[in-house]
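Q: Some structures are shown below for you to check.
Bear in mind these aren't lab numbers, they're just calculated from the coordinates by the rules spelled out. Bear in mind that the values here come from a model prediction, so they are computed numbers and not experimental data. Cβ atoms are built from the backbone, for glycine too; each structure is taken alone.
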Structure 1
Amino acid sequence: MTPTWVVGSGGLLGRAVTRDLRRRGDEPRTSSVPWSRPDEAREVLLADARRLTRDADGGPWRLAWCAGAGVNGTSSAEFAGENALMKAVLDELAETGAGGGTVFHASSAGGVYAGAAGAPHTEASDTAPLGDYGWAKLDAEAIVREFGARTGTRVVVGRVANLYGPGQNLRKPQGLISHLCRGYLMSTPISIYVPMDTLRDYVYVTDAAGMVVDSFARAEREQSGVVTKIYASGRSVSIGAILGACHTVFRRRPNVVLASSPLAAAQARDLRLRSVVWTDLDEREHRPLPAGIASTLDSIRRGMAAR
């Protein structure tokens, strides 16, 4: 069995990727990383990187890098620290024999296409970040691409659409659907900073995770070099439509407040997405939005009851 390491397994995407791998009979390794203590985090990750290639013993290995705490509003210095840590891990893999590996790196479609014209955006579209978040994602993509070119490692840069589903970190100022669900359960208003006709592609987290795991086999089968792919549902919805779907699930209108924020300047009005790369991976039954909202609501309700 190919040794597979998921970095960021405690996050929304990383947790779902880990579960999908286990569902398929894999035994992915994860890391208990003290992210708030960078020096210690570096030591843990470098040790686990060495363990990965050692266990591969010259054969293939897989790395899914799904880590990243930064959001819109995070400082450029913090983003630089995250990217430096990832680069240190990749450099360690290069030292210990990276040529037979495959790396998936989770980037952000919303971050890199935020200021781009001509939606729907594809992998061939120009990137145009509107803030530090998007620029940091492009910097991270460049680090991974350089690693792949330098070592011959297969690399998949995954530009992921708006993820939602059970497991969203509600301490982060992102994840509209999860925050709407929590607001409903707690009877508290949720602030919305963008117009109601703002368009986004929402992809349920387990659907995205299945696409990520399928990407490893596709990259290995084709012996691809560096591939960039958009991971999305292919269906865009407006903020107004999301509120309507929440109304259907909650059986009452979501309690929202239209507000202003300087962070709104980094938000695009139209972020429709359409992948033209490895389109067979997109040919799956994506979870309908109301069903995804209901699942998210149930997860948050159970989490609140367990406290």
Structure 2
Amino acid sequence: MNQKYYASPVLVVIAGPTAVGKTDLCLKLARELHTDIISADSRQFYQEMNFGTAKPSPAELQMVKHYFINSHHITEEYSCGAFEADTLALLNELFREKSMVILTGGSGLYIQAVCEGLDDIPEALPAIRQQLITQLEQEGLPGLLKQLHELDPEYYQQVDRANPQRIIRALEVCYSSGQPYSSFRGSGARQRPFNIVKIGLTRDRAELYQRIDQRMDQMLAAGLAEEARQLYPYRAHNALQTVGYKEIFDFIEEKQDWTETVRLLKRNSRRYAKRQLTWFRRDPAFQWFHPDNWAGILAYIAQRTG
């Protein structure tokens, strides 16, 4: 596909679950389109998180210019709203020279922020948030999940149920507003000064789950456990409240043995992939392809960009 210029620049979004094959496809596509890649993976921002985040390799980062990989330290709080603002500013610069740019990742909220803007969520009462945090510390996550299931079953099916920050955020809005958190989602949609082509990558479930298990084995062989030990002092940071690290933190705290830890790493990664698919499939703008369907993906981009 030769470099072309359009009346409006084009953001090509490549999304999908963990281990589906986004990195390989995006590298190939970026070379085909003569463009750069913006990562919308909220864990790949952090320089200290390497083995558990499936970042592109140093060689792959040399092949194509990437943004928002290793851009922050683990001690820095980097919000979705800040990512939205930074990415829009970056796109404004890139579109001066490029007619297309690729945005890719598995963090649905970050992709939504760039494409549509963040939702207009009402302010929550501080006392309610503190009460929920105290409950989390004293009773753990299951009780909060039960409340969310009762108050907002729609969001319960979509949220990362291993992420206490998102659970608390949803509950504090439910209790403060008296309405489901999901009722406010989609309320902040904004028009962007560029066209957006959304492509979702998917595989047969058995094939995807096998790839997830294999990737976890590779991460562990590469040194994920050692990396998690080094990051253990920072375990309270939001970036580390994620699959791949939390399970090893529990092992360090002797909550389970290593065999159980590996089982949970794989199981929770598969569950995370399922939640990612649920998130992206609720957006009808996504057109779904197997990552190996190169011709189909190129044809779809050409069709959508005229």
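Q: Can you tell which of 1, 2 yields 0.80 when FRET efficiency 1/(1 + (r/R0)^6) of positions 47 and 271 (r between Cβ atoms, R0 = 35 Å, to 0.05) is derived from it?
A: Details: 1: 0.35; 2: 0.80.
Attributed to the structure labelled 2.
Q: Now, a different point. Upon calculation of distance in nm of label points 7 Å out along Cα→Cβ at positions 63 and 199 from the atomic coordinates, which of the structures 1, 2 produces 1.5? Write out the running numbers ahead of the final one.
A: On the way: 1: 3.7; 2: 1.5.
Only structure 2 yields this read-out.
Q: When you work out distance in nm of label points 7 Å out along Cα→Cβ at positions 79 and 135 for each of the structures 1, 2, which one comes out largest? Don't jump to the answer; show the numbers that get you there.
A: Values: 1: 0.7; 2: 2.4.
When distance in nm of label points 7 Å out along Cα→Cβ at positions 79 and 135 is computed for each of 1, 2, structure 2 gives the biggest number.
Q: Out of 1, 2, which one gives 20 for relative contact order in percent (Cα under 8 Å, 6 or more apart) as computed from the coordinates?
A: On the way: 1: 20; 2: 27.
Structure 1 accounts for this read-out.
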